[in-house]
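Student: Listed after this line are the structures, all set down as C-alpha cells.
Taken together, the values in this text are just the output of simple stated rules run on the coordinates, not laboratory data. What you see is a predicted model; the values in this text were computed from it and never measured. Cβ atoms are built from the backbone, for glycine too; each structure is taken alone.
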Structure I
Amino acid sequence: MKIRMFSLLMIALLLCNTNTMNAQNLNKKLKKYTSVVVTAYGQVNDERKARLEEIGDFLVNKIEEEDGRADVIVICTHNSRRSHIAQAWLQTAAVYYGIKGIQVFSGGLEGTAFHPNAVAALERAGFKASSVQSGANPVYSLSNGSGAYLMYSKKYTDRQNPQEDFGAMMVCADADKSCPMVQGAEARFSLPFEDPRYYDNTPSQDLKYDETVRLIAHEMFYLAYYVKTQTNLKLEANK
C-alpha cells in the first residue's frame, strides 16, 4: 500500500496542473462542448443558483485570504460517478474563467471504483482519459487539454485530499444524510444530483449518463462564472 501511495504521489506531481490557462487551452472537443454550456445558465433554476452562489461566496472569500487558495472536496457515497464528474467540471470551469487558486478534489464515504460508464460519459463530452493503473480500483489520468488530473475512488479523508480548511460539496443525498459533519471541513454544502447508476445496463444508459454530465457541467460552470464575476466586482470596488 505504501508503494502504491508513493507511486500515486509521484504521478500526481508529474500531472500537476495550473489554473493560469484559459478557455483557449481546452482541447477542441471540450471547447465546443463548453461553448454551449456557458450560454445556457438560464437552465439552472433559482433554487440551485442560490445553493451554487453560497458555495461561490465561500470560494471568493477563501481566494481573498492570504494564501489565495480555495480547496473543495466533492463528496458522494462511493466516489464513483457524480463526485468525479463534478470534480472534473469545476476544475475545468476554473480554467475556462481563468480563476487562480481553486483546487478541486473528490472522495466518498467509502472507496469503490471510478465507474467506467462515468469515465465514458466524460470522454464523450471531450475529456481524454488514459489508464495509469488497472485493477479493482483503477487510476485514470483525465485531461481537459490544459492539465491532467489523477482520478480514482477513495474516501474523502484520503491523504491525497486536503485534511482541513476546505469546502465540502455533498453531491449525493445519501452521503448528505449519512455525513452531517465532514471531518476537517470549514464549510459544508448540500448540492445533490440524481444518480445515473440506476440506468446501468439499460437502453437509456448512455443517454442518462450524458444528461448527468451536462447538468453537472451547467452548474459547475455557473459556479465558476459567479466566482469570477464576484471577484471582478470586488477588484473594481477596491480601485
Structure II
Amino acid sequence: QFTLASLLVSDAPITSIFMTLFFLELRYALLGSSLSRYMRSESQKLVLIFSASMNDENYAINYLKFVTDKNWSAKDALLVEYYSLASWATGNLLGGLIGSAVQIDLVIVDFALTALFIYMIVMQVHQRLTLFIGILSAGLSIYFLTLVKSTLGIILATILASFVGFIIENRVRHYSKDPDHTWILGKLFRPSATHNTVEDRQHIKKQEEAKAKVTKTDAQLDLKG
C-alpha cells in the first residue's frame, strides 16, 4: 500500500509499478507454503478464500497458533484474517477522514513490521537448522540487496535460503536412522509444538510400525530359540 502510493505520486511507469508490486507480493507464495501443511485436509474453496485474505500480520499470528496450539483450526485462522482486514479497512477509513486532525508520532511505524518479523523468527527457532537458515537468510539478503538494489534481493535470498534448508533436512532425514536427534536437526531450548501436521502423523505412524516390526521379529526369534 505504501509502495503503490509512493510510485503513483512519483509518476512511475505502469510497467515499473506492476513489476515492483509483483516481486514485493511474491513473498506470499513462500508464506503460504509454510501454512499449506496445516490446510491439506480443508476444502479448496476455504483454501482459496484463506489465501486471498492473508497478509503479513495475520500470517504471523496464524503460523504461531498452528505450530503451538493443537486446537487451532483453519476456520479460526480465517476469522483472524477477516477481523484483521476489517480493522485495517476501518483504520484506513478513519485515517482518511480525520487523520489530519490527529497528532501522532509515526516514527515507530517504520519499525513495526520489522519488529513483527523479528518476533516471528525468535519464536520459530527451535532447531539448529532453523537458526542456521535464519543467519544465512540475513547474510544473503544483505548481499543481494547490495547487488540488485531493490526488494527483489530479499526474495532471491529467501528462496535460496529456503532451498538450502530443504536440501539439508531432506538429506539428513533420508540417510539418518534417527534424524530428529542429529546435531543439525536437534532441538534448541524452545517450547515444544503441540500441533501435529499430516507429515508429523505419518512420521509417528512409521516409527510405531517400525517398533512393532522389531518387536514381532524379536518374538519370533524367541519362539524359535
Structure III
Amino acid sequence: METTNKSALVTGANKGIGLEAARQLAQQGFTFWLGSRDRVRGEAAVEELAADGDVRLVDLDVTDADSVQAAAERVAEETGALDVLVNNAGAAVADGEGRPSTVTLDTVQRTFDVNLFGTLRVTQAFLPLVRRASAGRIVNVSSTLGSLTTVASAGNPFGQLPFFAYPASKTVLNALTAWLAVELRDTPIKVNSVCPGSNSTDMNPDPDAQHPGEGAKVVVRAATLAADGPTGSFFDTNGAVAW
C-alpha cells in the first residue's frame, strides 16, 4: 500500500499496542492521528513519537458520541479523507468479571460500551472519510479469546479462565468485522480483525508477554494490505484464526 500523503487514525493510541502501531505507521510515512481520551497522556505520546513522523493528537473518547463526532470533523477538516482506521481502544473490566453464571450484567455492559459500541460508534463516524480514500483499510483489534471455534473446542486453552465479558465482546466485534466487510465488498475498502497476541500492557500482567511493538506488527500489516489482500478475515502473526 503506497503511504505517500496517506492518513491513519488509531484509537486508544497513547500507550501499549496503539502507541506502537502509531510509531510504526508514522515511520512508514502516514500522517498519523493519535486518538486519546486522556489529553495529558496523549500529549506525552505525541512528544515521544515526534521524531517518527507527522503525529497529531486528537481528543477521542470512544464512549462519548460528541467526542467521536468532533474528532471526525477535525480529521475531515485537516486531511479530507482517512486511509486507515484502527479500532484499538479496548477495556477489560476486572470488577464483576467471571463465568457466564456469575459475571455481573454491569461488567458486561461496561465492557461492551468500549469494545463493541465504542468501535461501532467510531466506525460509523469515520466511515465517510474512509470511503473518500482511494483504498481504505479498517482494522479491528480483537483476540483469539473471542474465537467461538476455540472456546468450543475440546482442548480449549482458555477454558479455565474466569472470563466472559471480555471474550464475548471480542466475539461480537468479529461479527462487526464480518458484516461490515460484506457491506463494503463492492468497494476498495478492506475490513479485518486481528489478534496481536499476548503483550505486556496495562491490561495484561503476564511477565512473559511480548513487547507491544511485536503485537503492533500484525495491526500494521492489516492496515497496509495490498489490493489483493483479504477482507472479512481474522488473523494473527501466524495466519488465519478461526472465527
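Student: Tell me which structure, out of I, II, III, gives 11.2 once mean count of other Cβ atoms within 10 Å over residues 87-94 is calculated.
Tutor: II
Student: Match the computed value 2.6 of distance in nm of label points 7 Å out along Cα→Cβ at positions 135 and 159 to one of the structures I, II, III, and report its label.
Tutor: Structure II accounts for this read-out.
Student: As an exercise: helix-only ellipticity at 222 nm (-39500 (n - 2.57) for each DSSP H run of 4 or more, over all residues; to 500), calculated from one structure in I, II, III, equals -12000. Which structure is it?
Tutor: Of the options listed, only III reproduces it.
Student: Which one of I, II, III has Rg and Dmax of the Cα atoms in Å, as calculated from the coordinates, equal to 16.9, 52?
Tutor: III
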